[in-house]
Structure formats: structure tokens, C-alpha cells
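Structures for review follow.
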Structure I
Amino acid sequence: MKKLILLALAGLFIVACQEKQPVRFTTSSAEISSYKKGIEAYEKADWATWTSMFADTAKIYHNNWDTPASAAQVQEGHINTLSNLSSYGFDKDQMVYEQVLDDDGETWVNFWGLWKGTMKANGKTISIPVHISAQYVDGKIVQEYGFWNMSEFVDEMQALQAAAEAAAEAEEEAS
């Protein structure tokens with residue numbers, strides 16, 4: 001009986017001393033909550049809150065792997081693009097967040113969403129699937145990689161410009 005008790009205690013000791021493995025995947029965390037606040041800030045054009053998510057030295061790669069931008073540069077690009085829209089935001093039913101701890105011990109938040117924007121000039125709605133991965137260190141984004149296809153937006157902007165040029169040309173010919 002003593003041997004059985006000692007064996008049970010030894011087993012409990014071994015189990016209790018084993019190193020607890022970190023959570024490698026989750027759909028709820030402080031970082032995910034932070035990223036959700038960043039998406040909300042983007043949708044409200046609250047750029048102070050949006051930029052506060054990023055570390056001062058953050059490198060942001062949107063639609064490229066090689067040329068990083070700062071949060072201020074990305075903000076400027078967003079403002080420029082969004083100036084052509086009467087409304088924009090993500091479809092709340094088409095948003096997915098996850099956090100992973102990779103093999104190097106880095107914390108990444110992944111986001112998938114369906115972005116929709118309505119053109120000011122003609123009311124056309126454009127839908128663009130978006131994927132973004134953001135690396136967090138000490139509660140701030142230090143790297144972000146985002147990929148989406150802007151061709152529908154670019155095509156619409158080119159069509160609007162062509163129509164404006166044609167109208168100007170017709171007006172010039174009429175006078």
C-alpha cells in the first residue's frame with residue numbers, strides 16, 4: 001500500500017512539475033480586443049486611436065512584402081482613398097479574428113473581413129476581401145502585413161475620371 005501511495009505521489013509530482021505549454025491559438029485575447037478597437041477606429045476615421053495601436057517603429061506592409069510604411073504614411077493613404085467614398089466599413093457578419101503564437105514565440109493577430117465602400121460620385125458599392133496579420137509586442141503592433149485587391153476600386157476611379165473627361169470634352173465642343 002505504501003508503494004502504491006508513493007507511486008501515486010511520484011506521478012502527481014511529475015505531472016505538477018511539467019512545464020505548462022503556452023496557448024498557441026485563441027479567438028479572444030487582449031491583442032484581439034485591441035485590434036477590434038483599431039478596426040472600429042478606422043471605420044470612424046478616428047486616426048488618433050488607430051495610430052495609437054502601433055509602436056513608434058512599426059513597419060506596415062500593405063499589398064507588398066518589401067517596402068514598409070509608418071502608421072502616419074498608411075493613415076495618409078487611407079484618408080486619400082476614403083475621400084472618394086460616401087461610406088465605408090467592414091461587414092460585421094464577415095469578420096474573423098484569431099491570435100497565434102508562432103514557433104518563434106511571436107504573437108500575431110490575424111484578421112479577415114469583407115470591406116465595403118460606396119463611391120461618392122455614383123453611389124456604386126465596392127466589396128473587397130481583406131486579410132491582415134499584425135505582430136504584437138508589449139501591447140503594440142510592431143509589424144503588419146495586409147493584403148487585398150484594389151482593382152475594382154481602381155477600375156471605378158478610372159471610369160469616373162474617363163466620364164468626367166468625356167463630359168468636359170463634350171462641354172468644350174458645345175461652346
Structure II
Amino acid sequence: MSELNPVVVVDYDPIWPELFESLRRRIAVALGPMASRIEHVGSTAVPCLAAKPIIDMDVLLVSEASLPVAIARLAVIGYAHQGNLGIAGREAFLAPAGDPPHHLYVCPPDSVELRRHLAFRDYLRTHPEDAGRYGDLKVALAGRFQTDRSAYTEAKGELVRELTNRAEIWMRAG
């Protein structure tokens with residue numbers, strides 16, 4: 001990882017939901033009824049949580065069979081399909097140049113990845129003590145691994161797994 005793309009974690013910015021909404025509208029128009037939901041996920045979707053200032057978005061398709069058409073329609077508005085990047089149950093897209101920084105994932109109707117993202121987001125939204133622990137860790141790790149994204153991600157992995165497990169149990173109970 002070079003110093004040209006450092007790991008930066010910042011305090012929550014109330015503009016993030018507005019950025020998501022503007023991106024969501026454009027994607028919704030492009031995909032039309034083939035997208036049943038477009039969700040703001042990841043740390044920027046949790047009020048008061050420190051985060052890398054990159055919006056994470058999951059699109060839930062009505063049908064897995066519509067993926068080729070979704071890929072083509074997203075290409076028309078500047079998204080480049082990247083495949084699943086090693087994570088089954090979602091397809092990743094590179095954002096158009098000039099857009100606010102964001103990650104776009106398109107998921108089939110039975111996506112385990114989407115369910116996991118929503119559980120994690122909703123759990124952190126309703127459990128501020130765990131969100132605070134997670135935010136504090138991310139800030140500390142960003143300082144420690146500023147030029148090594150892989151090490152940053154690996155170092156927060158244990159807490160992410162713990163919180164994901166709690167979130168999934170919480171979702172099943174609720």
C-alpha cells in the first residue's frame with residue numbers, strides 16, 4: 001500500500017446519508033424494477049461512527065437472472081464490473097471517475113452477504129457502546145497502519161467477527 005492511498009478514518013459526517021441518497025437515486029433509475037432495494041451499509045451508514053469516508057452500497061436484485069442486464073445498465077452510467085472479488089453472493093463495481101468515493105455491490109435475492117451487512121449495520125445503530133468500541137479501534141488502527149490497508153483490515157478482523165456474531169444473534173432474536 002502506498003502513501004498515495006493511505007488508510008484514513010474520520011469522525012462521522014452527517015453528509016454521508018445525503019451522498020448515499022444521491023447515488024442511490026441514480027442507480028435506482030438505471031436499474032428500475034430489477035432492484036428491489038438499495039441499502040446504505042458499512043460504517044458510513046451508522047450515525048456517530050468513525051469511518052473511512054467511502055459510502056458502501058448494496059443493491060438487492062429481484063432475480064439473480066437479471067444480473068447480466070444490471071451489469072450492462074450500470075456500465076451505461078459509468079460503473080465497471082469487477083466480479084465477486086472472492087466473496088460469493090455479491091458482485092462488485094468500480095465507481096465512475098469523479099463520483100464521491102463509494103463501493104457498489106449487487107446481490108442476488110438470497111444474498112447472505114447482504115443479510116450480514118444489514119445485521120451489522122442495524123446492530124451498530126442500536127448498540128452505541130459496541131459502535132464506539134469499533135470506531136475507537138478503527139481510529140487507532142488507521143494511525144498504526146496508515147499505509148497498509150491489508151494490515152488495517154486484518155487487525156480489526158477479530159472485533160468485526162465478534163460484532164457480526166452478536167449482530168446475527170440479535171437479528172434472529174428480534
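Taken together, the values in this text are just the output of simple stated rules run on the coordinates, not laboratory data. Small disclaimer: the values here were computed from a predicted structure and weren't measured. Cβ atoms are built from the backbone, for glycine too; each structure is taken alone.
Before moving on, here are some points about what is shown:
- A value of -13500 for helix-only ellipticity at 222 nm (-39500 (n - 2.57) for each DSSP H run of 4 or more, over all residues; to 500), calculated from one of I, II, originates in structure I.
- With distance in nm of label points 7 Å out along Cα→Cβ at positions 94 and 110 derived as 1.9, matching label from I, II: I
- Test item: P(r) over Cα pairs in 10 Å bins from 0, in percent, for residues 30-85 alone calculated as 23, 53, 24, 0, pick one of I, II: I
- When Rg/Rh (Cα atoms, Kirkwood Rh) is computed for each of I, II, the one that comes out at 0.96 is II.
- Parent structure of the calculated result 20, given that relative contact order in percent (Cα under 8 Å, 6 or more apart) is the read-out and I, II the choices: I
- Largest in FRET efficiency 1/(1 + (r/R0)^6) of positions 38 and 118 (r between Cβ atoms, R0 = 25 Å, to 0.05) among the labelled structures I, II is structure II.
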